[in-house]
Structure P
Amino acid sequence: MTYCVGVLLDRGFVLASDSRTNAGVDDIATFRKMTIFEKPGTHLIAMVAAGNLSLTQSVVSLLGEWANNGEPELDLNQTKTMYRVAHLVGRAVNEVHRLEAEALASQSIEFNPTFVIGGQIGNERPRLFHVYSAGNFIEASPDTPFFQIGEIKYGKPVFDRLLKSSMPLAEAAKLILISFDSTMRSNLSVGLPIDLLCYEADSLRVTHLRRLTDADGYMAGVRKQWGEGLRRVFETVPPPGLDG
């Protein structure tokens, strides 16, 4: 399993993905699940992926092949809007399904690749999309400014309570990492390193990209401070009256 998040803000967007894969307790490995397509001054497109790793890698590889085959309508780097980017990723998902679905079904393997894509092209505003395994997609809005894919249930409450579109990028990044800590604490199939991209609107280039590992200690600090803070708040909540 995996966990990925995308948050759309007034000042840009933040994407994050873990990098753990496992096919059982004795087969755990690390693979990057974030892909970036960048032409500074022209566009910045970033995507994170969840689901069967062979399928998500196939989709990304196919997009790379299409970008080099001389057909502009299939070239992610020549798209004019983020809507067309999401449509092209969905098309790649459908093509991988056409190639692989029958063989997967024969082995009772689910076709389950999903993607969150954030980006900005030219003068268009930054946009965020969730592409499903059927190739269809939805776009983030002020009412729903974030998407989660993979192991989503543990990290969602902090977004529901605290996320605001007006947040600075750094504050949203902190919130995302707290969400990751909650998920990693409850599910061993999600783990470090975490790839974190903070994109500043209108920069049209990678502005802040960081990989958080055990070695840098930041996530250990998040776990300690967040856990202690929750305990302090818990102790201030009065117990229910149980008499009568």
Structure Q
Amino acid sequence: MGFSSWRGNAGMIMPTMRPGAPEEVIRLLPDGVGVITLYLDIERGDEAEFHNVLPHYERDIDRLARGGCDVIHPAGAPPFMLLGYEAERRRIKAWEDLYGAQFFTAGSNHVTAFRALGVRRIVGASYSALQNRIVVDYLTQAGLEILAMEPLEAPFQAVGQISPMALYAHAKRLFLAHPTAQAIYIQGAGWRTLEVIEMLEQDLGVPVIHAVASKVWEIQKRLRIHAPRDGFGTMLRDLPDLRDD
């Protein structure tokens, strides 16, 4: 292991060639964590493409494991959520047994974050009706109660153009319509959200679970690092413990 990764190595497989989320994860991780990022090239974002991409993840998981990654994160929620919650858990266990590394997917990461905060009732935002359906099915299987989840529709390749202000207004409207929600869920790492997480939490008084901050949180916990960050919401400020239940 090189000197630059003296606190551990994380590997990420990003589902698209979009910039944004990988750089944000690296910037938010503390010094001493090495990151190896590989990219797939999902372009259409339809259900057939989500199914067909799974063998490519398997190839790159093997590459990252052979590269010495301590934690491996196959990112992209729909491809693995389509397997179903229990089938995905079995696949993660099989990877861990085969490679001797720790693994988490986007879906397992989000469920783990909700459990770390003791949250069950949520409202959520996504960026397509298809992803909305896949995510609601998966989270319901995981035991969460989705009071509302609505997409802020955009073409798959234009997700990064959704403004953080539009996302803030969308998420706030959903929460105000369902004020018994215990958390707000912002699904997907394709849009820029970090600048509104803290604002939503301060204005509405509930935690916000978002892909980038949750990835950074789980990588830290799995590498046994405790390096809190202010300004990006509860998960990075408080670094709650992982919970198995």
Structure R
Amino acid sequence: MKLISFDIEISKILLEFSGNLFDHAPLGISCAAVAHDEVKFWQAVPQLSREENQEMVRELMAYAKDGYTFMTWNGCGFDFRLLAEESGMVEECGQLALNHVDLMLLVTFKKGWFLGLDKALKGAEIAGKVHDVELKNGEILHDMHGGHAPKLWADSEYEAVLTYLRGDVEQTLALAQNIQETQEIRWTSGSGKPQSVSVPKLMAVRECFDLREPDVSWMSNPPQREDFVKWIPDWEKKIKGWLF
């Protein structure tokens, strides 16, 4: 399996928000990247136009046609959904989403809760997400995260954002390779207890719907499987009928 990772940063500045990020749409895309043998970026100021996002979709589809399988961390519920909204190519992005491997979704579908990328990276003994980025004035921002990216981009701190994005796609790719080798995702719970899920194969999103649903009766608001894919037109038919 030829692996390629994918990630996006939004352009809309949200000083505070709660609930679903898409409640604040349109979010815009400032930059995106893939990593395989090298890292490729798409970027624009202040954000990618609809036409540029459409070109990104076509390039992603070309990677898939060349035999690459996309790896993301929450790409089904976020990155491909955002790209669908910004490009208008919902069917194409839905196809990419259902046929790719969402590593976070593997955990969520098996355990019933969300897991952060940083925890999974540390569980695999891979360097965590980039938290330190250098600004144009030479200062180091030590608490970098995705929420900072839109403001930094607006302030022309492009290299800082791209450094953060590069880290995300490179580390997601490294994690996917680790999972492929070890056949599991490992992490440590907040209480310090080792946790893991078995991953005999890197399952595409559409295949994950065959997994047995975990017992989440103890949770007040567990993630619902359909929330990851309901943005895709006729998603039930496409998953159950394998129409793509």
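When relative contact order in percent (Cα under 8 Å, 6 or more apart) is computed across structures P, Q, R, the figure 23 traces back to R. When mean count of other Cβ atoms within 10 Å over residues 41-48 is calculated for each of structures P, Q, R, structure P comes out greatest. When P(r) over Cα pairs in 5 Å bins from 0, in percent, for residues 105-184 alone is computed for each of P, Q, R, the one that comes out at 3, 12, 19, 22, 20, 12, 6, 3, 2, 0 is P. Which structure, out of P, Q, R, was FRET efficiency 1/(1 + (r/R0)^6) of positions 97 and 225 (r between Cβ atoms, R0 = 25 Å, to 0.05) calculated from, if the result is 0.05? Source structure for this number: P. Out of P, Q, R, choose the structure whose coordinates give Cα extents along the principal axes in Å equal to 51, 42, 38 when calculated. Among P, Q, R, the structure yielding 51, 42, 38 for Cα extents along the principal axes in Å is R.
Each reported figure results from applying straightforward, stated rules to the coordinates on display, with no laboratory input. Keep in mind the model is a prediction, meaning the values are calculated, not measured. Cβ atoms are built from the backbone, for glycine too; each structure is taken alone.
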